[in-house]
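Every number in this text was worked out from the coordinates using simple rules, so none of it is lab data. All of these numbers come straight from a predicted model, not from anything done at the bench. Cβ atoms are built from the backbone, for glycine too; each structure is taken alone.
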Structure I
Amino acid sequence: MRSVPRWALLSSGCAPVLLAGGWTVAALLEGPVYDPATQTISVLGAYGAAGFWVMTGAFLGLGVCHLLTAGGLRAAALAGRVALGGGGAVALVVALLPVSSSGGSLVHGSVVAVGFTLLAMWPVLAADRSGTAPWGLRPVPSIVVTVLMGTGAGWFLVEMYRHGAIGVAERLVTCIQSLWPLVVVASCLCHSDNDGHPT
């Protein structure tokens, strides 16, 4: 198994911190007019929003983190690394194509949908079926996480249709998507350490 550099732990660990930290600070700047349960994260990054620059920076940082992690996660299958890197690239595009202050955008929504799909599929695409893979790259956990992300995305669509808890559903999915690379990297490093292989 190819080793994973220890710096990938930093890039993968920063991703969820940047995302959750970004939406927390941006929501505080926005004040009581923003409802995190029923409004999306994209609202915080909309033109004219009080937290526009905070969320833009968080999206950019998230994208860079995913790209770096994809580059360092050499133990994963190439297709999964490409999907993770693609998800990172989409986060950069999301930062550059914010929604307008007047409402949603078809282009922005389409880009977000592509990002959701790539980040939901990367665990399955990255899986190693050799039987000696680290826990985070084994088929069963990879399938379970992909199904969980897909279910969360489905819940998000239902809530969007119902005008319900869109923000809650979106945050659940994005939390899982931003945390899973860290879990995979940590499992690869633990696996290498246990085998006595240098990283």
Structure II
Amino acid sequence: MFTGLIREMATVKSYRNNELTVEAKYKPCIGDSIAINGACLTVVKLEPGAFTVELSPETQTHIETQNLKGKVHMEAAMSMGDRFEGHIVQGHIDCLGEITQIKNNGNSSDFFISIPEEFQGFLVPKGSITVDGVSLTINEVTEDGFRLTIIPHTIKESLFGIYTKGYKVNIETDMFARYIFHLFKPKGKKSVSWDNINKITALY
């Protein structure tokens, strides 16, 4: 389990076949879970100042492997007793999103991201979303995705500073949104509206 708060910007040393080696100040142990750009991966090798994680074929088909170069977001799995500051992040990438527009607002920037239609039902206004491992709040659900408002600190300390229109990012929707969506999904129907879910939960 992760929080979506990036602890370090690691540097990719190599990515070959199913192994990714990154240089980082953090020193994990063999078998530890590490989120790289939001994807939960297992440490399989250690070397001075670096470690290697393994990517399964399933992982490689769900994440943007083209971004496994240069700087990457890194977060170690939570330990018992750690502060919980972001939101519950599993490190299970749902889909790829595409940045369709970036709008500078002076003291912040709006990032518009589109995602595949089948995942749009998991988006909740003012709910949580994870973009390349970063825990963020959805300011607006749009026709094909969502809008985020990013402050300068986040832009400076994360990959948001290099994102451009057309950039692909790893998306993990909110775990609770996924569970509620599937729990109340009528059999034989493709989706259920959040208005219906709100009405149902208001009864309890």
Structure III
Amino acid sequence: MELEDLVDPKSTVIVTMEVQEGIVGESSSFKDLHQAAITSGVLSNGPKLCDAARQSGIPVIHATAINRPDYRGSVANCKMLSSAKDMHEHGSGIIEGTSGAELITDFGPKPEDIVIPRLHGLTPFTSTSLDQTIRNLGATSLIPIGVSINIGILGLVLSAVDLGYQVVIPTDAIAGVPLEYGEKVLDGTLSLLSTLTTTASILKNWE
């Protein structure tokens, strides 16, 4: 399929992945990830894509990760989630109701956006309503934005492909750490699962 068909506003959704203050914002404890989000273009190109999508009538869905103040419903069963729990126990991170759990303002949410949080896990489709929400919107293609290429974005794309969706990745609106490894994941894995493109190319199709 051509890019213009894959990003047709009638059948496309944007899915942001963890573009939250406590993850990629200035107050994030993940300093390397915050810097990668700046360097790669997540924090500059991501909002452009969201704004253009809304203007074209394309739904914007925000997949967020949160923890309850009492940490119920979450479990630290891997190194990544253990790091999140450590931050939680020190009163930082992505605690529900705090600034760390909120979206970075430039991304929204706008009134028409949909926010789908999860209490546990590393990917947004597992045990959430994301799949059914996208189907209810009539979409067959999704455009992921955010972090991280080597874990969250990779898991999102694998699940989306397994569920039958087309995936279009703006490579200048996703990030991982280290950046060099993220590029290897893009070239060696995500290029086989999705259509790789740029923010400018997607925006041109929506003009």
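Computing distance in nm of label points 7 Å out along Cα→Cβ at positions 108 and 140 across structures I, II, III gives 2.3 for structure III. With respect to mean count of other Cβ atoms within 10 Å over residues 12-19, the largest value across structures I, II, III is given by III. Out of I, II, III, which one gives -9500 for helix-only ellipticity at 222 nm (-39500 (n - 2.57) for each DSSP H run of 4 or more, over all residues; to 500) as computed from the coordinates? The read-out comes from structure III.
Out of I, II, III, which structure matches 10, 36, 33, 15, 5, 0 when P(r) over Cα pairs in 10 Å bins from 0, in percent is calculated? Mind dumping the intermediate values first?
Details: I: 10, 36, 33, 15, 5, 0; II: 8, 34, 34, 19, 5, 0; III: 9, 39, 38, 13, 1.
Answer by label: I.
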